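Presented below are the structures under discussion, each in the form of structure tokens.
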Structure P
């Protein structure tokens, strides 16, 4: 496994007590503070992004989407008219 070089910086404000606590925890884990923070924060960040960017469908909704993809409904008249107007502008 290759390790990516960390080149970007993030500034973090902390109280002296918070900084001391992070340094102590990192030392107990035999890590530097940056690695300790990244190992503990990134999994939570991945979960938040995944939850925000993924749509989870029920079985019923999944079936309905597949049915619509296999047998799309006819476009309504308003959509057809809009498409004709769009083509006329070209």
Structure Q
């Protein structure tokens, strides 16, 4: 990933936009990243991954919510050490 200072980005804005079509550009101020410029295709891919992650998280939470309804009441009283002990006994 290429890096430009904020001053360079201001002074060479056309080059910044052209370069971002080939690879993401990190914009820094005082040596720290403050922004990224990327192509519409890269942004589309990034948003798709974010949406995929959100769907996976929703599925994960739904699975555990449904699993919780099938637990016996005594399972709610188990602490981490109890669970570790039970898992080791099953090995």
74 is what came out when percent of Cα pairs over 15 Å apart was calculated for one structure; which of P, Q is it? Q
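Looking just at mean count of other Cβ atoms within 10 Å over residues 6-13, which of the labels P, Q belongs to the structure with the highest value?
Details: P: 7.0; Q: 13.1.
Going through P, Q one by one, mean count of other Cβ atoms within 10 Å over residues 6-13 is largest in Q.
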Please compute FRET efficiency 1/(1 + (r/R0)^6) of positions 62 and 78 (r between Cβ atoms, R0 = 30 Å, to 0.05) for structures P, Q and give me the label with the greatest value. Q
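A short reminder: the numbers here are calculations on the coordinates, not readings from a lab. If you're wondering where the values come from, they're calculated on a predicted model, not measured in any experiment. Cβ atoms are built from the backbone, for glycine too; each structure is taken alone.
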